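Next up: some structures, all given as structure tokens.
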Structure P
């Protein structure tokens, strides 16, 4: 499933407080832990993120303390004592079998040693598939059978929605729209390779004037730098948004076309700018590029609380009426 689909399903589980143990599978860097945190933030549920591979069995079960001739287990203070939330066991199958055994008791019985997990807490976990230079251990069959298993894969639309919400640079989003295969491209021979997490780091480096190759690898970084040369030759996007005439028309180069549509969508800051950008594209661009602009525009409008106003304005404008039916599904989905 896509990250967006995973987030929606986890949200429904959390809203219902359904005490099913969820195991999320996916390659490194795809954003599994970020998705869990986003669900918690959206529903105002605290998330306790435990990296199981970094814990010893006594870290989870607690320490034995002698008292009156017998041992009592003192549980760790990072486990919740009250309320409700999400206990997230990350890097689950990287943990040694002994650690998985302790976690199994917590998952099956919702208790370990003297500790009992409060009723309102959910237990979710995540891990990486075998291979991909990740040291993993087999999950015991009885434990695996207690989980609901969901596998998440990299998805450009999910990443773009998240990236727009986080304010990532338009140049990066335009590049990945042009080269979607580079969103996640594992390379076992390299230390740095493209992934959603790596692109976020790369954008931070690039915005500081530093080489993004250390985050996404030389190949992906080289393609991004070449794309930026095309980006600098675009028509003046600010003049388009301002309704001013420009000499350049809609380019023929696919990379430049992606860059214009994404750039305009990211820069829209008012109803008037949205209508001007839409009007220019309707006149200058083929219909499929107008559709790309609209699909990029909606997340920006929602983030800036302009969606309803722009939707109503589009309906009122005669020049956009023939597009309304075509974009009706997009409007409903947004």
Structure Q
């Protein structure tokens, strides 16, 4: 397998060298790395070039956002698989080797993914003690990513690889100009065409305390564009039949999540409107409990309840990078 690594770079000079070195330390070498410098002003691209690895190409463009940078790198890729690596994240040394083994076990999947860990600057040294089970971990073939995503966040952008030909047929892969869910948009559209071979092992690391990243702390008070597009595709028949019901169910679940966030912010009326929009799942326990809280709970109790309920599995937007 020839892996092309896609690295969007925007003002991450503090981290990018360590990120690149985590890729160079792979037990299965990568074929090429394409770093797209998205108008950085801190000299990060020069640091990458100074590493002197002939497999690494740096492409420079005016600042256009992380989606445009990834799309540019996908178009330039020459390998048969593309793996994503953001400029402040890390790969475990066996990341690519485990992906290759997962592909051998599940050759029908054009979409490979792995679990991940989170770390901060204060815990960066913990990465050196990053251990995996002695035996190869379970690989799950996921046919309905939406159903699984509501149970747990399986992966993130820097723990994903996709067959290059599949991505080339979907260009532009990432929705440019959007900052919320642009990565999930692609993962769900991919899963409509191919299953995901999911490795249940932490093989990538996500840095959680970087300035300029979108986090789940931001209040979402409207349905993101990728969910609106998902609902429209399910309704107009452009989505495979077997995914339509799941897609409409997933959008309704995200409307409940938004309602809960609004309820936690004290916006009871707006929360009720989102619950009305999600009434196709009105028989579900989750919808009914949220309606009861919105109608009858005192505002302070509702806010405390929502803070307690917040979990990563209810965060539908992956962390992206601000343009």
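None of the figures in this text is laboratory data; all of them are computed from the coordinates on show. Everything numeric here is computed off the predicted structure, so don't read it as measured data. Cβ atoms are built from the backbone, for glycine too; each structure is taken alone.
Of note:
- Comparing FRET efficiency 1/(1 + (r/R0)^6) of positions 7 and 63 (r between Cβ atoms, R0 = 30 Å, to 0.05) across structures P, Q, the highest figure is found for Q.
- Structure responsible for 22.6, with Kirkwood radius over Cα pairs in Å calculated and labels P, Q on offer: P
- Among P, Q, structure where Rg and Dmax of the Cα atoms in Å, for residues 95-222 alone as derived comes to 15.6, 45: Q
- When helix-only ellipticity at 222 nm (-39500 (n - 2.57) for each DSSP H run of 4 or more, over all residues; to 500) is computed for each of P, Q, the one that comes out at -14500 is P.
- Comparison of P, Q - label where relative contact order in percent (Cα under 8 Å, 6 or more apart) is highest: Q
- Of the structures P, Q, the one that 16.8 was derived from, the read-out being mean count of other Cβ atoms within 10 Å over residues 47-54: P
- Structure with the greatest value (metric distance in nm of label points 7 Å out along Cα→Cβ at positions 119 and 143, set P, Q): Q
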